[in-house]
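Enquirer: There are structures below to look over.
What follows is calculated from the coordinates using simple rules that are stated; it is not laboratory data. Given the structure is predicted, the values throughout are model-derived calculations rather than measurements. Cβ atoms are built from the backbone, for glycine too; each structure is taken alone.
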Structure 1
Amino acid sequence: MKFGVLVFPGSNCDHDTYNVIAELAHQPVTFLWHDSADLQGCDAIVVPGGFAYGDYLRTGAIARFSPVMQSVKSFAGQGGLVLGICNGFQILCESGLLPGALLRNAGLKYICKQVYLRAETTDSPFTHTLKKDEVLKIPIGHMEGNYFCDQETLNTLRAEDRIAFRYSTPEGGVTPEANPNGSLDNIAGILNEGRNVLGMMPHPDRSSESILGSADGWKIFASLTESLAAAK
């Protein structure tokens, strides 16, 4: 199996993500340049964090038109696994692969710190090795991480078990105080209707080894890797 990590002008977590896949998962991985439509036969795509195209207009608004994202949309439409992290989550929403939008943080300040998130579903290729309500310690680093959608979309996400993660206390309580950015319903990550696309604001790539302060993010990559192996 082969992973592809997208690279846009302004990406800054592409190498972190590449390192997790190559050095910890020990899987083949390649960078995929934004201006090429060729996904090079990859079995899973990761859209990393950063500031694609400088976040001009708004986060992800320009990246959605790149040749590589047109290919990613086709890939996801055929059931391919796609993980969007932070700026990647923003790009997936702008591209229509996930519903809703990421707004400015409540308080209008950039936030970079460790947070806790509770696993809301184990029914996905990205979370199947987790336990329901398991709490992960994973950092965030964003200015526009405030997830929003209309009430009908929120009702659908809840009814279809598509909320992957919610911000929580270390004990797993989903409270206003545990919400770092004002996200609707404490949402930290969601799945698409086909459950093959996950977008999340926290950075599992920055929490994949204990030397980084937490290795909990590795569990998400481990789930993804196991899902791909099982499909082969």
Structure 2
Amino acid sequence: MIGSLRNVANSTLPSIKIAPSILAADFAHLADEVARVAQDIDLLHVDCMDGHYVPNLSIGPPVVAALRKATDLYLDCHLMVSDPGSLLDMFAEAGADGITVHVEVGDTESLIRRIRDLGCRVGLTLEPATPLSDLERFLDSIDTLLVMSVKTGFGGQVFIPEVLDKVRSARRIIVERGLCCEIEIDGGIKASNAAMAAAAGVDILVAGTAVFGAVDPAAAAREIRAIAVAALQ
């Protein structure tokens, strides 16, 4: 089963995609958690940590494979790992639709080629302290630029608004060059900052705690989308 990247918003409205991070979901009932929000989101963000690149340890290919059996949503796998090259085949085989790696780990050109060869969409990300110039030259060869708005490694952190300067710069470059690269933002996204992120040029909002930590996760996802879309009108 291959996931579909869709937008459930009215097609006449500006396009903003919502990507809840399953890091904030109840892992004991993960399939049920996903089902609760499936009709109100566009993709699932899957945070994969190795306990080395970041101190935390999270999920790997087996959980991605289990998710693939439970949903046809697009699985957006963010590899916060020191050696992503050793894991790419396993994530692709497990059912990842998109694989995002960090520019900070190096070997970027090779990783991009390998992800593309595996039939997955390619994402490249950078930490809040890493300048956009470190990956600008790769923008024409990736599908998604993921801008981290918190230090990677843990959920529930506070949004860093200064990273929106990188989003604005990336949006300008993408438009000027006519590139087909979406901008995604991850870290502390919620209803109170969705508008500023959208206005800066973000296409995909990753929200973990704000969605799965809400009493009504689906309603929370709808609210974040509505606020973001309103900021573009």
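Enquirer: When helix-only ellipticity at 222 nm (-39500 (n - 2.57) for each DSSP H run of 4 or more, over all residues; to 500) is calculated, the result is -6000; to which of the structures 1, 2 does this value belong?
Expert: Going through each structure in turn, the value belongs to 1.
Enquirer: Same structure, new question: Please state which of the structures 1, 2 yields 3.5 when distance in nm of label points 7 Å out along Cα→Cβ at positions 77 and 165 is computed from it.
Expert: Values: 1: 2.9; 2: 3.5.
Traced to structure 2.
Enquirer: When distance in nm of label points 7 Å out along Cα→Cβ at positions 173 and 213 is calculated for each of the structures 1, 2, which structure yields the highest value?
Expert: Structure 2 comes out on top.
Enquirer: I've got another one for you. In terms of distance in nm of label points 7 Å out along Cα→Cβ at positions 117 and 133, which of structures 1, 2 is highest?
Expert: The maximum falls on structure 2.
Enquirer: Next question. Between structures 1, 2, where is FRET efficiency 1/(1 + (r/R0)^6) of positions 21 and 141 (r between Cβ atoms, R0 = 25 Å, to 0.05) highest?
Expert: The maximum falls on structure 1.
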